[in-house]
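Multiple structures are listed underneath, in structure tokens.
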Structure 1
Amino acid sequence: MVDSSNVLEAWGLAKRYNRRTVALAGIDLAIRRGSITALVGPNGAGKSTLIKAWVGFERPSAGRVAVAGVDPWTDRVAALAHIGYVPQTPALYRELRVVDHVDLAADLRGDPFEVSIVMRRLDELDIPLDARAGELSGGQSAQVALALALGTRAEVLLLDEPLASLDPLARREFLHVVMDAVRSGGSTALLSSHVITDIEQACDHIVVLGRGRKLLDAPIAEAVAAHAIADGDMTGTPGIIGSFIEADGTRISLVGPTSTAPEPAQASAGTRPATLEEVVLGYLASVRGPRQ
């Protein structure tokens, strides 16, 4: 059943491209309205496939998805009316000016599209309207794509690794616009990204994917509070999620909550609080094996 408090949902979602390539394996997921959710995982984890399933670009091999209660595969037009989509590589025409892209988007989206929103965002970022898309920097191109998505006044923003090629300042500016759109406009954002420090500042929820499976799905504050770090490789020990190498070369292990110790893991002796990055790395290590 569709829960009206959720704007994005997936039930038993699986996507198989051939006998050996499984992009998603039985994903159950619900993204609540008004949240900014980080979708994290390595290349090949299934992040883009999941987002494209909600956009209607990928047909599930099993299970189904919904956008504001609408199945995008059976009624793509209705589903897309709720979505503002920004791919990793902005879909801009190199020879068209920025203002031409605004006019084109207004013609294609019709009455719900608000040119004033787009123009205000572009003006705040000092992006020249007469510049051709091919003349823009990576950060400017990403901001134009985001501004066009915001102009749709969509309920949900699907952002498929838009930060991947941006410098630190451009990433921060991009995230500021996303946060402002969600807080002031009542949107919901799903942000796929590898940059943990950025998502920790902007997001309130995190979903970690690995090898097509959902490894973690929790509010960021709760995820950090419920895990801890122990020194050494403790793979195989009850309560250990995964072991990985720290930046200084030492090996550490992520300790998770257990049924016998539901209190925050860092309360245990011999451990210290985990950072969000360590939580993510621990879960990714859990599907890579103890010595990867």
Structure 2
Amino acid sequence: MGSAFQTIGLFGKYQDPTVGTVINELTRYLQARAIKVFLDEATAAGIAAPLAPALPHGRLEEEIDLAVIVGGDGTMLNVARALSAYEVPMLGVNLGRLGFLTDIPADGMNQELGRILQGDFESEERFLLHAEIMRGGKIVYGSNALNDVIIGKGELSRLIEFETLVNGEFVNSMRADGIIVATPTGSTAYALSAGGPIIAPTLDAIVLVPICPHTLSARPIVIGNDSITEVVITGSRRHAAHITFDGQVSYSLDQNDRIYVRRAETPIHLVHPSNRNHFEVLRQKLRWGERLGDD
């Protein structure tokens, strides 16, 4: 029986001394099944004796029909932003703590991967956010995020002041530590810690979550994912606020900057084991109570 995927790219957690062993084990497993394997160039650079050739960003994505990411959710977020323009399906092997996105445990990866290669898997589409910063009438920076776009305070512990608009309509003004604009994927990340709701990954929704607002009336708001959120920095000193994308990329903000956040044009595609259950994942990762049985 042929494999559902013929050419696989392997991406590992950067600067992790343990990831090389897992990458090489996966390489041997896949090559034994006559599957062509390439390594992400940055991943290969951190492995003493890689067993597959490395390709640079851009060429690698054009060669592979599946990306296997070895690490935690942070590694998956980083790779997802890079792969989103290529629409390459992604599968995560978890070496981290929570693993909402990287849902295959490393100690059972060969068995799970074997079933997936035989076509026993589910594919799920997730949308990303795209944010742009307008300063003086010009776009000065833009990037994508799978989890969230966060407008927050800088190094000093001072509240920032901003206005929020949705589709051009004024929503509120606020003094707070910031605001989180999150996808359903990101609703279990920082947005959850800030008091936001858990949104099912299949919903076409975006959640706006204030961070430590200076008023008790400020609450999270859920909007459609076809909406455009605009945040205007109104009362903060130069570089007193900044914007981050998935907590990994940052850019300083100035007073009167306008940040526009909308759904990105191209989604990502996640590959999961066919027996994956979203609520079971939540119970396990968030340590919810077990279902009570009959006495």
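Numerical summary
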read-out	value
Origin of the derived value -5000 (helix-only ellipticity at 222 nm (-39500 (n - 2.57) for each DSSP H run of 4 or more, over all residues; to 500); candidates 1, 2)	2
Structure responsible for 3.4, with distance in nm of label points 7 Å out along Cα→Cβ at positions 181 and 229 calculated and labels 1, 2 on offer	1
Which of 1, 2 leads on distance in nm of label points 7 Å out along Cα→Cβ at positions 93 and 133, largest value	2
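Read-outs: derived from the displayed coordinates by stated rules, not from any lab. As the structure is a prediction and not an experimental result, all values here were calculated from the model. Cβ atoms are built from the backbone, for glycine too; each structure is taken alone.
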